[in-house]
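A short reminder: the numbers here are calculations on the coordinates, not readings from a lab. The model shown is predicted, which means the values in this text are computed figures rather than measured ones. Cβ atoms are built from the backbone, for glycine too; each structure is taken alone.
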Structure 1
Amino acid sequence: MNILNDFLANYNDGRSMSYFCLSCTLLPVDKLLEIQGILNGRTALSDAKEKNLLLKEYLKEEAERLKLNLALNTKKKPGH
């Protein structure tokens, strides 16, 4: 199973698909594999929300270390 599929299948809270896709596109594969290994080793995690937050924390820390921005640039609708 590839990294993105693993993140979506096991850590997605229903609202994180874009964030995980962007992370897997921008972050180096070796770092993603490292994060995946750390999370897979944490068998005590059972709550989906807890797993999601932990993955996002690791991805954010790595992005900051590499000076990458994982925020999506979305256009605001007129009048909003």
Structure 2
Amino acid sequence: MQSKLTLRLEEDLVRRAKRLAKKRGKSVSKIVADYFMLFEAEKKKPEEQFSPIVRSLKGALRGASIDVQDYHTHLEEKYLK
């Protein structure tokens, strides 16, 4: 259920918020709601912020001995051969 919230802001800030909202194709309310949702995301553990696919990859290279030279070799083989 949605409810109404009244904010008191400087006129210039309201104008800038409306311009930003129009530029992004969103309402000012949606931008404010997205901003507050960021606070909820900060409460989550870092691994909860990732998608299930990304979380499934966690630890996939554990124990691997890969260094910068291995990466350079990979790029050379991929793009130069």
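Looking at FRET efficiency 1/(1 + (r/R0)^6) of positions 2 and 58 (r between Cβ atoms, R0 = 35 Å, to 0.05), point out which structure of 1, 2 has the largest value. Result for FRET efficiency 1/(1 + (r/R0)^6) of positions 2 and 58 (r between Cβ atoms, R0 = 35 Å, to 0.05) over 1, 2: largest is 1.
Work out the source of 3.3 here, i.e. which of 1, 2 gives that when distance in nm of label points 7 Å out along Cα→Cβ at positions 26 and 66 is computed. Here the read-out was taken from 2. Kindly point out which one of 1, 2 the value 17.7 was derived from, the read-out being Kirkwood radius over Cα pairs in Å. Only one of 1, 2 returns 17.7 for Kirkwood radius over Cα pairs in Å, namely 2.
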